[in-house]
Structure P
Amino acid sequence: MAICDALEDQNVDRLERIMTARSLQANEILVEEGDPRQKVFSLASGMLRLYSDLPDGRRQIAGFLLPGDYLGLADDDTYSQTAEAVIPSTLCAFPIRDMDALMEEFPRLKDRLHVMTRTALKQARNSQMVLGRLAPVEKVASFLLMLSARLEEHGQSTDPLPLVMTRTDIADYLGLTIETVSRSFTKLRMQGLIRLPDSHLVEIVNRRALIAVAGLDLPA
C-alpha cells in the first residue's frame with residue numbers, strides 16, 4: 001500500500017497490527033452519509049461509488065474509488081458521503097484513533113496521508129469540473145478521459161477502458177438521464193471517436209478528437 005512506503009520496513013508491522021480486512025458484495029454499503037467516522041479505508045480491489053441522497057429521492061454520485069484510493073481521510077467527525085460497492089470489493093480498514101497515534105509517532109506517515117487527502121480533494125474538484133460541462137456529450141467524453149487517466153495512474157489497463165459501473169451510475173454521476181448517456185455514447189461512436197465492444201468496455205479510437213470534444217487540457 002502507498003502508506004507503507006512512508007514507514008521503515010521494521011515499522012510496517014505496526015500498521016499491520018491495526019489493520020483489518022473487509023469484503024463487500026456488489027451494491028453492499030460500507031458506510032452511510034452521516035455515520036460517525038470511526039475508520040479510514042484503503043480499497044484493495046474492486047470499485048466503490050460515493051454518493052449523496054437528494055431531497056427528491058434521487059442520488060448524486062460524487063465519484064468512484066479505484067484500488068489504491070482511500071476513503072475517510074478528508075472527512076471530519078462523520079462520513080460526508082455514502083460508500084457502496086459497484087462490484088465485489090476488498091478493503092483494508094484502520095481505526096481513526098490508532099491511525100492518529102501512528103501519525104504522531106511517524107511524521108512521514110502523516111505527510112503521506114496529507115498528500116492522499118489533497119489527492120482526494122483534487123478528484124472532487126475534477127468531478128465538479130465534469131459536471132460543469134454544458135453539453136451531455138462533453139460530459140461523457142470528459143468522464144471517459146478522466147477515468148482513463150486515473151486508471152493509468154493506478155497502473156491498470158485502459159485499452160480497452162473497462163466500465164464496471166452501470167449506465168445508471170454514469171448518469172447519476174454526470175447529472176444526466178440514462179437515455180441521454182446512451183445517446184452520447186452512440187454519438188461518440190458514430191463520430192469514430194470510440195468503439196463499444198460491449199456495454200462494459202470502451203475503446204478510445206481517436207484520443208485527440210475526444211479531448212477536443214471534452215475541452216480538457218490533456219496530452220493528446
Structure Q
Amino acid sequence: MRLLIVEDDHELREALTALLLQSGYEVDAFADGRLALNTLMTKEYDLAIVDLMVPGMSGLALVRSMRRQLSELPILIVTARDALEDRVSGLDAGADDYLVKPFEMPELEARVRALLRRHRSDREAEIRVGPLVLVPGEPRVSLGGASVDLPASEMALLETLATRLGRVVSKEAIADRLNRGGNPPSDTAIEICVHRLRRRIGPFGLKIRTLRGFGYLLETTVGE
C-alpha cells in the first residue's frame with residue numbers, strides 16, 4: 001500500500017512518514033499541494049492524507065482536483081480547522097474523512113486502516129468490459145466465459161487499463177503499477193507487455209489503443 005502525505009509542517013510530516021513506514025506502508029510526502037497533484041498523475045496511491053493549509057494551491061482545491069481526476073482515491077483531511085463549516089466544506093470537496101489537529105497517532109492509523117478496508121471492499125466487485133470479467137487483485141480473469149491465467153505483468157497492466165476504462169493511462173502510470181522492488185520497467189518492457197496482452201485479448205473483441213505521447217486506452221469492439 002502506497003500513501004501520499006501533503007503536509008507543510010515539517011515536524012508533523014516527518015512524524016507521519018515515520019509512523020506509516022513503520023506500519024508497513026510505502027509513503028511519499030510533500031509540503032506543496034501543486035507538486036503533490038503533479039505526482040498523482042504519474043504514480044498510483046492507495047490513500048491520500050491532505051492538510052488544508054499547504055502552499056502551491058489550497059487544500060480544498062487539491063482535494064477537488066484529486067476527486068475529479070481520481071474518483072476512487074480515499075482522501076483523509078487533517079487540519080487545525082475545526083469549525084462545522086470547514087468540516088462540511090472538506091467533505092463536500094470530496095474527502096472521505098476529516099481529522100482535526102491535534103490528534104493522537106493511533107487514531108490516525110485507525111482511520112487510515114478503515115478507509116483502506118472500505119476501499120478494498122469496494123474494489124472487490126467484478127469489473128466487466130465486453131467479454132472480460134476480472135476482480136481486482138485476483139490472479140486470473142474470464143475471457144469469453146473461459147478462465148484465463150495471465151503472467152503477473154500482463155495481469156497488472158490489464159487491471160490498470162480496465163479499472164480506468166474510458167481514460168488514457170500514461171506510460172508513467174503503467175510503469176509505477178508494474179514496478180517491482182523499486183525497479184520500474186523500461187519503455188521497451190512496457191511496449192512488449194502491451195504487445196503480448198494485445199495478442200491475448202484481441203480475439204475476444206478487446207483492443208488496447210495507443211495514443212502517441214499520451215498512453216494507452218482499453219476498448220471493446222464487441223457490438224461494433
Structure R
Amino acid sequence: MEYLMQGPLRMITSAFFNHEAEKVAQTLLGKVIAVRYLNHWLMARIIETEAYYLQEKASHSSQGYTPKRKALFMPPGTIYMYYARGGDSLNFSCRGAGNAVLIKSGYPVIRKNEGMQSIVIMQKNNPRRDESDRPLPALCAGQTLLCKSLNLKVPDWDGQPLKPGHFELWDDSYSAQKIIQTTRLGIRQDRDAHLPYRFIDLRFADHCTKNPLRVRNFQMGRDYTILQP
C-alpha cells in the first residue's frame with residue numbers, strides 16, 4: 001500500500017542538502033516530509049521535485065538578492081517558502097549560493113500500525129472547493145496542495161532550518177527505482193524552459209502534478225528520459 005511507510009526511520013540533516021541541486025532533487029524522491037500539527041505527525045512522501053540554479057533564468061535567485069529571497073543564499077538545507085498560485089510553496093537551499101530544490105508534489109503516508117487520523121487531518125486542512133474530502137492521492141499532488149495539507153506556511157518557515165520535533169525529513173529506506181527526468185512546469189520559453197530539471201518517482205507518476213508519460217506527443221528521449229539510480 002502506497003500510504004504505508006517502509007522501514008526504520010532515519011532523520012535527515014542539513015548536510016543532505018550540501019550537494020548539487022540536481023543530485024538533491026533526485027535523492028529527495030522517496031524521502032518523507034513530517035510536520036507536527038495538533039499532536040500528530042502529518043507526513044508525505046516526496047514524489048516530484050524541481051532543481052533551480054542561480055545562473056539560469058527560471059530561478060528566483062537569478063533576479064538578485066532581496067530580503068525575501070534571503071533563504072536562497074543561506075546555508076544548504078535552509079527552508080525557502082514563497083506564495084505561488086494563491087498558496088504556499090516549499091523549497092530547500094542547496095550547495096552554491098542561489099541554488100535550490102522545489103518540492104513539487106508528494107503522497108500522504110502513515111507509519112505502520114498507526115491509525116488514519118493524520119490523513120483525516122490533512123483532508124480537513126485541504127478540502128475540495130465543496131468542502132468534501134479530497135481523495136488521498138490528490139491531497140499533495142501539487143506544490144501548494146502539499147503545503148496546505150501539511151499546514152506549512154510562509155510566515156512560519158521561510159528562512160528557517162529543519163526543526164526536530166516540529167518539521168523533519170525522514171528516510172524510511174524507500175527509494176525510487178526509476179526516475180523520470182523532464183522539463184519543469186510553468187516556465188516561460190525565454191526563461192530556460194528547455195532545461196530538464198524536473199524529477200518524478202516513476203512509481204507515483206500518476207499522482208504528480210502532471211505525468212509526462214501521459215502528455216500527448218511527448219516522446220521518450222526527446223521530452224523525457226528514464227533514469228535508474
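Match the computed value 20 of relative contact order in percent (Cα under 8 Å, 6 or more apart) to one of the structures P, Q, R, and report its label. Numbers along the way, then the final one.
Working: P: 20; Q: 13; R: 27.
Only one of P, Q, R returns 20 for relative contact order in percent (Cα under 8 Å, 6 or more apart), namely P.
Given a computed value of 15.7 for Kirkwood radius over Cα pairs in Å, for residues 78-189 alone, which structure among P, Q, R does it belong to?
Computing Kirkwood radius over Cα pairs in Å, for residues 78-189 alone on every structure in P, Q, R gives 15.7 only for R.
Throughout, read-outs are computed from the coordinates displayed, never taken from laboratory work. All of these numbers come straight from a predicted model, not from anything done at the bench.
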